[in-house]
Structure I
């Protein structure tokens, strides 16, 4: 390995970017990583050393789970000192969930971890995979005075680099599949690669890099809707070993003020179950108490998710539950930005 060049590790988990069509069934299936690189000869023109590692059994992103998140984190942990940056190839459907979770799992990260994928397979004539992969490697390779420019978990897709824990997949068909409504783009790829330096995350590099692998996914998520029933809510809170519930409410954090609804929440908060309020809207923030229909939630101790995405809300919750944080500290910590996920 040429030590004068930046060293990048590609981690292939599965997803459309590394798939080919089975000629017998017409279905997409994963193929080996070497074939992926052979399909993009332009990678040889990049001024960096590239090594690769792959899941033993690449998975569709629909099957992604916390155990797989830990597997990605372990690849980064094992290779952290040997590489200057990491590019994770991942299916687009759950990419925001995985990338958001990794942002919490990788504490004091001082190097780039760039997630990317594609809407069309690498072998397709009109594929978006080539540009996404090449630019992701370039982004992960960026250095200034011998140090990485990017020091956070990001997501690159269709000419835009985003903070990972601010992203949501919005479109299943367009190449521009992701967006970040509540935070600025970190970079834009055009004729030049423009980095928006002022919006980059600035970690405390004096602190040691720590990988958190304990995640607790005894949680629930539901969206309020007109006509929601008491029986439905009760069924969620009767789940065995439930630790926390995320509620997607209307607008700025508003929901029904029916007595039965508030009684269920109050009862479960008193039992030690954490309840987080996030908005159904893709942009904007929860502001409990701004309207009368959210004042009661604030009064009973519901946690405000502010402008966090659903994907980041889940990753942050699993991470925090795994840290055995005291009940007194939990609300304060959840409402505090840990990795730039809140404004």
Structure II
């Protein structure tokens, strides 16, 4: 890095003034909340970038559903509800169970599955009032959609000159039902007869939406009715999934994103074939955190990193009182999937969390 500027990146006028002053070769953001503003900024200053309308279609989850449905790709019944009454009517038409989610937030914040009207009425406020560090959804209303059964996956892909190339396919671990907190990922996923068709569906969806010149992170499920897209995120995958890809195959997803941003063909080379996994560390219940340590005397060969990042004294609340309530993470790698899973389970078992229990809110 040769230069940096400290600004309020969420202020569009300040950001545009800086871009015009610096005149960079390209723009790149990994921030979920900035993907749409940065796309529009690039158009305003004349920098090559992903089409802003294509970004908007992905950022607004209801718009993405509509575009895919029109193309006959990954059909999912859905509606947008402004009120509880709208939500009840939509759920009755779609059929329970349904999932409620904000139209434009990330990290599964405010996403909840409900089985009937009583649960829906209780969950509507959770989805409607969800926020990420105080920032609410850029699009109003709550998305109501049919529940998608089956295991969940993600694929980080690069699209360059109209061609989408999958780079990292990860199998997700989901916790805290009826919420959808992502608690871990493993790369590559276990074999599944529908996996190749699902990845091909993701590639075709990029063309349907109009995406180009970016690295994306798409989530999908292998349901009993076939593969279905959950959402397309127009940014690098979170939860260090790109890093898992590097550990597993040697591919540099972040480097590919930087290449594309400056108009350079991305380097997609690989040099290994291993397994890598990340596991998020959570408290067992709502607490005021005192410490997080890794105990035990097990052999830590294969442990790439163990990191904690929540200061002592912090109140940590689990869904629905709090989302992304992680207090640490562990990353492991190994030659086989089984060894990788065993290593991660051993680390998690040896984590010691100290704190004062909090009354539930």
Structure III
């Protein structure tokens, strides 16, 4: 009996020792568990981290830590080890990644995310935007579409409507279409639509499922490539990263960057398909436009001047905005053609 007890205690000590030695990357998340970031991206990356480090580093998702605009601060202050968020929620801080948000890219989120990561590394890596953070990925959600309680047959139908926007290029688009912009994080849209606070929202199609907008939306207008993309970053506490062994640092670097960016973009693309299906099943009037439709052409005409706002703003910072945007579009098209994305 005494030997059995000793063996059991030894086993418990070994388990405890293993638990203590494993380091955990707690990723703060502000989106619901059904969002592709929490359902697919972070779990897949977490599994890759665990495998690449032979179990020495694990990943855990933490919910309920506040507004998406505070995620960078949570990581900078060491409250959590990592997070992700949407750049439009913090005007003025992350202007350069918004290169990918500009209309006219005409690819899906997978190709856009690949192009964004690589363009940022080539043109903006030393900008200082991510000082005090370790950048893990740059990516986009799927094309931004129009969820509304009114039908859109002409661009003029948007005028004076109360539309939720998430910041970034959406602010410029709101001006171009003369809508009344209402700023709010995405998780608030269901309640705002339900209560009639807004008439619609600019969001990717996936939110018909994830945010359950199919329950409160009458119309979903799908432009061939949307009106815009939405830029995100995923980031880590650099001090936590530096405390890892050189071997584990190298392992995490190898499965982040372009690889993680593409993984995130692809997950958003796949989720958009499910969002459209849910909308159709719920009886939402889904209008799928083609590039040849007069309404699509009218949207393109109104949107074509939007990128110049971003170009002018980054030119003022000493960058060549047009050159960087041309490079991004070239990379995105090449990736799309070679990967069928």
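Work out the source of 7.8 here, i.e. which of I, II, III gives that when mean projected area of the Cα convex hull in nm², for residues 70-157 alone is computed. Comparing all candidates, it corresponds to III.
Looking across I, II, III, the calculation of P(r) over Cα pairs in 10 Å bins from 0, in percent that yields 5, 25, 32, 22, 12, 4, 0 traces back to I.
Upon calculation of distance in nm of label points 7 Å out along Cα→Cβ at positions 54 and 198 from the atomic coordinates, which of the structures I, II, III produces 2.4? Label of the source structure: II.
Coordinate-derived values only; no laboratory data. Note that this is a predicted model, so its numbers are computed, not measured. Cβ atoms are built from the backbone, for glycine too; each structure is taken alone.
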